[in-house]
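J.: These notes open a run of structures that come right after.
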Structure I
């Protein structure tokens, strides 16, 4: 198995709301206020929030950015999506985990509903030739110019299949991009569940002969 360091990573969660929330409901105003609260939410400044509405009922979109543009939140009448990208180390993961927990706490969810979860990483091989050797293992013949991998895997203790994509990175020299997309039920204990996301991601990559070094700065 190839074991490589993670240079950049990101997480995104797409959560369905139990019922549509109109732009005129106080629930939306309460959500924005709590999002700006540094104790309850993520300390977003009001200037970082924008509400675009096409009518006063359900045709609207709330957008918020944080972490210098690396964090985004989009809320519509029916869904909320939060994403953090370009994280680099263990300290960044702690911020990502805290952010997802706090946003999740602000949203009322039907425990029977299902949310979508994605995680992406850019990893670096020691050389371009090593990267090419790894990717070439996915090429059935020499006709494939840029080999990669795509498959659905089953992870122990994870209810849904994980869709894994592996290809050469367009960000890092001698790098590889790994993406994982899956789902989860909203009856989870969220704080403990989110802590298992990196383990799920690593297990999905392991299925294709790729392992991750611990995040830089991880306590020993």
Structure II
């Protein structure tokens, strides 16, 4: 029991720390630019919300999606769905940057083919994930990609394994975008419906909810990782 608890807490610390480190450069650049323009003092929640409405957030969404198609292990939905509850007028713009990042990352992954020996060394990748994706591609062709949102297998496994097949690139990219935004549309519609009710609560407790969401996501990562092989 103690071992499992240590594993869960250690996994959470890794995920939480990685998320903060990934987003920190974009947040610092935005903060520096803002301070050069104005001397206004903002609270922590206000600073986060101001960052969410900034151009730096667009760049973070692009880098997040690009990285997730290559080596990064946190799905773009984690970032975008948290933003839904913030007071950002152009939320769809983030989805556009995410799609562009997905396209860029997919193209790079298809041309820079990672051997399986290197792929399985990435965080939260099991050899059985690679074998499973190969089976799906062998059985369904590029339409095996449709199974990605429901399988828990990271998108980068599908892009890396897909590099070994002779898929028609434009069709593969179009299918990838359709697959990637399918979950966004469902959750975005649901969350924007309850946004007027929850926004004030989220605004006041954003830090705590962010920590809670990170913990839940870390458990999901660990669960999927364990399903495809021994920890």
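J.: FRET efficiency 1/(1 + (r/R0)^6) of positions 102 and 174 (r between Cβ atoms, R0 = 35 Å, to 0.05) was computed and gave 0.45; which structure, I, II, did it come from?
T.: I
J.: Shifting gears a bit: If helix-only ellipticity at 222 nm (-39500 (n - 2.57) for each DSSP H run of 4 or more, over all residues; to 500) is calculated from each of I, II, which structure is the one that comes out at -25500? Walk me through the numbers on the way to the answer.
T.: Working: I: -7000; II: -25500.
The read-out was computed on structure II.
J.: Computing mean count of other Cβ atoms within 10 Å over residues 6-13 gives 20.1 for which of I, II?
T.: It traces back to I.
J.: Where does the value 7, 30, 31, 20, 9, 2, 0 come from, among I, II, when P(r) over Cα pairs in 10 Å bins from 0, in percent is the thing being computed?
T.: This value belongs to structure I.
J.: Computing distance in nm of label points 7 Å out along Cα→Cβ at positions 166 and 206 gives 5.1 for which of I, II?
T.: II
A short reminder: the numbers here are calculations on the coordinates, not readings from a lab. Model, not experiment: these values are computed from the prediction. Cβ atoms are built from the backbone, for glycine too; each structure is taken alone.
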